[in-house]
Structure P
Amino acid sequence: MKNIPCALSVWAISFGFLCPLFAQDTPAPKAASGLSSKKGAGKIFPPNSKFLKVAGHDCYLALPENVKAGEKTPWLWYCPSDYKLPGKLEQWMMKKCLDNGIAVAGIDVKGDFGTPDGRKIFTAFYKELTENHGLTKKVCLLARSYGGTQMYNWAVEHPESIACLAGIYPVCNLASYPGLKSAAGKYRMSQEKLTKELKKHNPIDRLDPLARAKVPIYHNTGDIDTLVPPKDNSFIVEERYKALGGEITVTVFKGQGHNYWTGFFEDEAMAAFIIKHGKNAASIPKVLIVGDSISGGYSKSLIKLLEGKAEMVKLGAVATYRINKEAFWHSNGSAKSLDFGSAKACIADFERFERHLSETKYDVIHFNFGLNDIFRGRNGAWHNPVDQYAKDLATIVALLKSNGAEVIWATTTPIPANAPHNPEGDDLIYNAAAEKVMKEHSIPINDLHSVVTTWDGYAEWKKGDDVHFAGNVYGKMAEQVTQKISEQLKIRRNRSKEQ
């Protein structure tokens, strides 16, 4: 804990609620009347802010200059962004972030105190910015006063999405501020019910997920703050978070209360903390998983295993072929999503596949095909004859390597004895052809085929007719995929150090 001297006075809070989910560009919201911070009239947004509506709520996003296409931009999420905030005092920190390549954003949830409804709006906002505006999956959070309830209650439910938490005299204890009587109204329940359920909603009681995710925390507070006393808020967080093994710094400014003193807002140490972790979030490796429904099966487990280690992008969870009058169907350039269910589908939609890989850089690409290329239609012919399959794989490998990523091929998983359109043994024929291509191009092979054949339940599964598996088998695949990806990321890091 660090002590720093100085002095001044107090500030205000407000209220509001919920709406349907959508996002759109919108004119700048009108500034609230009165002072948002000392000598600042109404809201003051960071320079070059773009204004949106998400879930019916006003939002702003300011991007740093010279943002490069295809690269994820780290970002600071400031809360609260309602009433008369952000204001003049926030501009120093926002400029620091923008000057260091970190975007700044916020959403007006109208005085919410971290309620379940407010958390849903926060999730919609996060998804909008990370999926449609090029921001990193991990975000730096900065909360002022009651924004702490918003920040913490969303963060503990999305710990894998948090790069760091910072707070300026943040509210972390609803019993302390605004008090359970006032908080109950915001939570749309009686004071008695909120008291019984307080541990589900009170930040000081919800820290464990953040500690397990190793989220770093930085608070500053004043030692004479009577509105949000540190002994009931930041000090409790500090004590409990350290007990959980978490990393936290609390700076105490002597002679300061809940006020407009610029030292709270122009804290160089806090700025360095946010910038460091924001830049670290931007440098997290990016992994692309390409494949058929088997890769879709292990994706959920894989995301958990890669949590905090890599950002995973999944393309083609399930093949989009269909047997109808035509033997084969693909997206033909007009579908919303690319078809990555087979090598043949990738070649059929090659231009868009190529465009995606030219626009988005990955550190590792893990891919597999086979079952849908092997699939035999009504006439008994393979969708993609094995010789053509090998040619298609060679073309795809060359494209993947052009992205600059480390590339891993996963073998096609076994076919059971009674699969109606995938004759037993075809997997071995196609894997042999693929292995030859991968060796010619020096692509490491992840043998998922053997994960299945060495599984205890393999003999029984082999008697069936479904090429898919139970969850525990997908879990074993996810473990092996994680291992292979980690190996390639290590090789990539070592190569970077040598250059």
Structure Q
Amino acid sequence: MNNLKIESIILELLKLSDYQELKEAMVSSYRTMPDAYWKEPQIETLIRKFPEGQVVIKINGQLAGCALSIIVHEDKLEGEHTYVDITENFTFESHTHEGDLLYGIDVFIKPEFRGLRLGRRLYDYRKELCERLNLKGIVFGGRIPNYHRYADQFTPKEYLEQVKMKKIYDPVLNFQLANDFHPARILTNYLEGDAASQDFAIMLEWNNIYYQKPSKKALSTKSIVRLGLIQWQMRPYKDIDELMQQAEYFVDAVSGYRCDFALFPELFNAPVMAEFNDLPEAEAIRSLAKYTEEIKERFSKISISYNINIITGSMPKMIDGKLYSVGYLCKRDGSVEHYEKLHISPLEARVWGMQGGHQLKAFDTDCGKIGILVSYDVEFPELTRILAEQGMDILFIPFLTDTQNGFSRVRNCAMARAIENECYVAMAGSVGNLPKVHNMDIQYAQSMVITPCDFAFPTNGIKAESTPNTEMTLIADVDLSLLRELNEFGSVRTLKDRRMDLFELRKK
């Protein structure tokens, strides 16, 4: 630990008036390369081209460290490149504000100021700059100054592995790995004259998890997404018009709060089956399926009219003579996509003769990627993991359970899926009873929005929950940027830490 008495630490942009002190700091920092210091015209060029990329740390008014950087195009790094290449022979003509990567040109701390974690401050600044400028990430060629001691024993690749396993200490590489940089490849003949590194370097990368690809569209993907869950009361409706009038009422209510999504429960249209009560259950639900296409079209018009994405729960549908449970994602841009219930409960198979669907996919929306699993499907963890691997941020679960036991299975599995896959889960069910509809006697539900369990989220993993068994709406905001932070910096990282050397999951 450095025992220097510190009265002030300031991080500020590099000024040309700092040059003489900067030169002296470089000479003392690079003692094995005494001529490796920037000339004043070069520093002047960097400051002129990219002032916010050049920063210094001053302790008690004295220059203690510095970080220099430029912006380059990603294609500049294809294949091998050297330090001379990336700086275009130290002219920095390679710098362009149209680029997408922050390239680290230099970073150093004077010897007498080491041990104060000043390097971390400089890298934190670079990361914040990268996020602020919406760049893909940070890249640089990292020196391996202890490699010369092991060059007769290990190749650079083997040396890197030894450092990663903590068998060899390398002051530069160890520091970079501890600061979330990961090795991309070995660079040969990178920095001429770097005898300690034998002219090798490790290309190191840090990815900006907040990067958004520039778009010409007027709307970009949102970070804060507002969810509207509809805890639907099962009550008699004389026809489809009355059913959809009630559905539109709820859409109107949640869209009034500027919700991005409205989620309906599984088989929310079951009350209409009462008109077919004179038929056996299997025939009655097939008669209900005749309305599914009309309901889909009406929901699509409502989603456009109220500027909200609607997840229609599920409805029975006949496809090639077989009965399936399907639902629709009606987007506010007018497009419609469908999803299917993949796992059919024993009761649905026995009473209705329902079949399991086949389609599993994450959907692109104006609020990021989402997944939809119908009720029983959430009890099969492989499905959610496949959706997570496709980039899903929010999992929607329309469900229908008749008892508290059944509800608890859905809820507890949903909470596990949120933790396992570092995603939000929104689940909405039906309440009440339908005495005039066979096989739809009673319902139990408590709709909720579920989160992972880490410091940025509620300690119990529940963002919001409705009153059990009461018709109501539940509205909650979820922050997608928190998922990015969780994935990179969470207390545990359940996606990254999977033992892919032991197992794999693939969709047939």
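Just so it is clear, none of the values below were taken in a lab; they were calculated from the coordinates. None of the values given here were measured: they were computed from a predicted structure. Cβ atoms are built from the backbone, for glycine too; each structure is taken alone.
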**Prompt:** Suppose you compute helix-only ellipticity at 222 nm (-39500 (n - 2.57) for each DSSP H run of 4 or more, over all residues; to 500) for every structure in P, Q: which one lands on -8000?
**Reply:** Q
**Of the structures P, Q, the one that 20.8 was derived from, the read-out being mean count of other Cβ atoms within 10 Å over residues 117-124** = P
**Item:** Identity of the structure behind 8.0 (criterion: distance in nm of label points 7 Å out along Cα→Cβ at positions 61 and 437, calculated), options P, Q
**Value:** Q
**Item:** Structure with the greatest value (metric distance in nm of label points 7 Å out along Cα→Cβ at positions 269 and 285, set P, Q)
**Value:** P
**Request:** Taking Kirkwood radius over Cα pairs in Å as the quantity of interest, name the structure among P, Q where it is greatest.
**Result:** Q
**Message:** Comparing volume of the Cα convex hull per residue in Å³, for residues 253-468 alone across P, Q, which structure shows the greatest value?
**Reply:** P
